[in-house]
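Participant: Given below, in the form of structure tokens, are the structures.
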Structure P
Amino acid sequence: MKWVSGISTKVSLEAAVKEVTHKVLEELAGRSPDFGIVFISNTFASEYPRLMPLLAENIKIKHLIGCSGGGIVGDGQELEDVTALSLMVGNIPNAGIRTFHIVDENLPDMDSSPDRWQELIGVSPYEEEPNFVILADPFSFAVSDFLQGLDFAYPHAVKVGGMASSGGVGANALFCNSQDGKYQIYRNGTVGAVVWGDIVIDAVVAQGCRPIGQPLQISECDRNIIISLDDQSPLVALQNIVNELDESDRDLAQHSLFVGVVMDEFKPLLEQGDFLIRNIIGVDPRSGAIAIADRMRPGQRIQLHLRDRQASAEDLKDALIRYKREHNTDHACAALLFACMGRGEKLYGKTGFDSDLFRTYIGEVPISGFFCGGEIGPVGGTTFVHGYTSSFGIFRDRG
């Protein structure tokens, strides 16, 4: 098994394609490129339709997916607001791979049996033990419904990925070669790859927040609106917690305050990584109710969180240390990084922070990816679309 990653910052698309394909073919040293993932920056927006024909002229990849992004990761570099094209390919001869393009109209009803979802993907969850890479357009596809269906049909499969981020409605591009080998561009839906056999995908998700105060239980709610917390006004409960913070954290809470939803209701002692982080999207000062960017239910526990540079760094560091403790990282052979547009240099003040930290704890493996409009990864065994998150998909030799 062999993985390689290349990136180009040439402003000519022809030159960029030639540079990345030459690099990956040279490093493959005659091995066949069985699986490829391409990411292209939005400065090439007018030339998206030319990407797949140019790739087809320069390299023959059996299974290929990709998308456009506002920032591109390749060959271990994170390039933001820079013209860039990245390509990562793997020679994985003992793996099964299937690519797909799905639109909303293809999705089974949410009450459908797992068989309907398995027919849609075309892979058995039992014989193949598959994992997924998913790239979706955020404006035209019900990705949360799709992830819920995949979790239902493939409960043990890891699903990682990101939402294309190059522009508004109709501005993103998805790429996929179909089962007949044709390279295609799509403007809607989702593209993805299912892999199985000798290759495994592990997920490392860092939501970048630290908890403050104590957990609170939802007494009453209506869909995403929390009406009562511990039988008191949610706004009062939140203000009491914020008032007990030091001055710097109180200032941070003015613009970086989030809610962490407890994922395991039976876990008595909570720590970082036990929460699904969601935005506070509104407050009613008259009733004291707060609106959260997710559906809530009575009895759930929540805890306030703050996000800053230090919290994000520590969360990713802790997640990587946990992964290293639980897996033999000698078997890691490549990684995909799906990072929020709000991370990177905007958050850390320097480029390449997440990739550098990954190499420190996991090792020198090819890294590719992009800065997303939403990151896909599991928390507590369920797959979600996140914000402000770094989600790594680590390809590992099943051996």
Structure Q
Amino acid sequence: MAMSSFEYRDGELYAEDIPLAQIAEQYGTPTYVYSHAAFIEAYRAFDNAFARHPHLVCYSVKANSNIAILEMLARLGSGFDIVSGGELARVLKAGGDPERVVFSGVGKQRWELTMALEAGIGCFNVESEAEMTLLASIAVSKNVVAPISIRVNPDVDARTHPYIATGLQENKFGVDRTTASELYHRATATDGLRIVGIDCHIGSQLTELGPIIDAMERVLELVDELGASGIVLEHIDLGGGLGVRYHDEDPLHVDTYAGAILQTLGNRPQKLLFEPGRFIAAEAGVLLSQVQLVKRNGERHFAVVDAAMNDLMRPSLYNAWQKVSEVNPGGGSRQNYSVVGPVCETGDFLARDRELCLAAGDLITIHTAGAYGFVMSSNYNTRGRPAEILVSRDRSFCIRKRETIEDLLALESPLPADLY
């Protein structure tokens, strides 16, 4: 990752070649700011790590689904991992190749399956017998064949936050190995289906090789078993989840990750699919915010900023730690601040116990916010979602306008007068 995409120059924080203070002046705050170079570097690092084996990187759209970001990745040759019909629509609008799309998710609706079949996507990652039956019936009614893989739940502890762990049998995702084997054999005799692969994803923000390789070995046992019975798979989808550094994590280097996976794969010929999202997007973005006021309650110091939990949900939802930096660090005394927003919730915090020098009007950035930032934002307290800005060297582009109050009210209708 290009950690230099957001760096200090002469005591001022920049995004590539533009001062973040200039971004704030031009576009206002709170605002998500993304680095074009950082996205490209992260994607290429992942793609190049597997250069010696046939593979496809399917960027996980849920990490950051802005159409400009998807268009940039599509031009680099990326495939896409989607989890909804809405995400498919975004990929298609961005010029993504539907044949390089995999559709994951435990609760795909009929209209979504129909939409994906009509678009001609590359693979449906089937997560239940009920889904497989529904998909087959739709495919037959459309006189098409649905390419499928079965998502296997390997019952491996990913050793990550429980909300983003997906590979244990207590989780809702996928099916166990025995059920997967049964579904593969059933699919061979089911009209409307064509088996193309197998899928596994054990969780997000993975920082250890052990669980990843353990899960892969369990999947490969099933691949070999299926091959021996005549069901030869074209690809093995190992999901995503490669972690990044937010605080003091020691994330895996992508080359180490790739080397271990290729060694475990051995001489098996199947194409490898991956679904990275956070790895590509997280460090490519920051949330830019302005201090509204500072206050003290007893021994606690608070910096109240114009960003809030509705803009960046991770700290409130996961108790996540993200680095906070002053855009123009001052030389005054530093205090231990909790950085909080104006939303009427005690859970509305962005950071706790940070040594900062702040005053009303100062700008701060919350780092590693390119993934699971804007996509998880909401309009709680009738707050418009932030603008999104992409920086490329000394140029900036507004890739999503800031929502106005009028935008928020546009979809609502008053009741008829005769109701009263």
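Participant: When mean count of other Cβ atoms within 10 Å over residues 69-76 is calculated, the result is 19.4; to which of the structures P, Q does this value belong?
Facilitator: Computed on structure Q.
Participant: If we compute Cα Rg over 2.2 N^0.38 Å for structures P, Q, which one ends up with the highest value?
Facilitator: With respect to Cα Rg over 2.2 N^0.38 Å, the highest-scoring structure among P, Q is Q.
Participant: For P(r) over Cα pairs in 5 Å bins from 0, in percent, for residues 285-340 alone, the calculated result is 4, 14, 27, 28, 18, 7, 1, so let me know which of P, Q that is.
Facilitator: Numbers: P: 4, 10, 14, 17, 15, 15, 12, 7, 4, 2, 1, 0; Q: 4, 14, 27, 28, 18, 7, 1.
Among P, Q, the structure yielding 4, 14, 27, 28, 18, 7, 1 for P(r) over Cα pairs in 5 Å bins from 0, in percent, for residues 285-340 alone is Q.
Participant: Where does the value 16.5 come from, among P, Q, when mean count of other Cβ atoms within 10 Å over residues 53-60 is the thing being computed?
Facilitator: Structure P accounts for this read-out.
Taken together, the values in this text are just the output of simple stated rules run on the coordinates, not laboratory data. Nothing here was measured: the structure is a model prediction, and the numbers come from that model. Cβ atoms are built from the backbone, for glycine too; each structure is taken alone.
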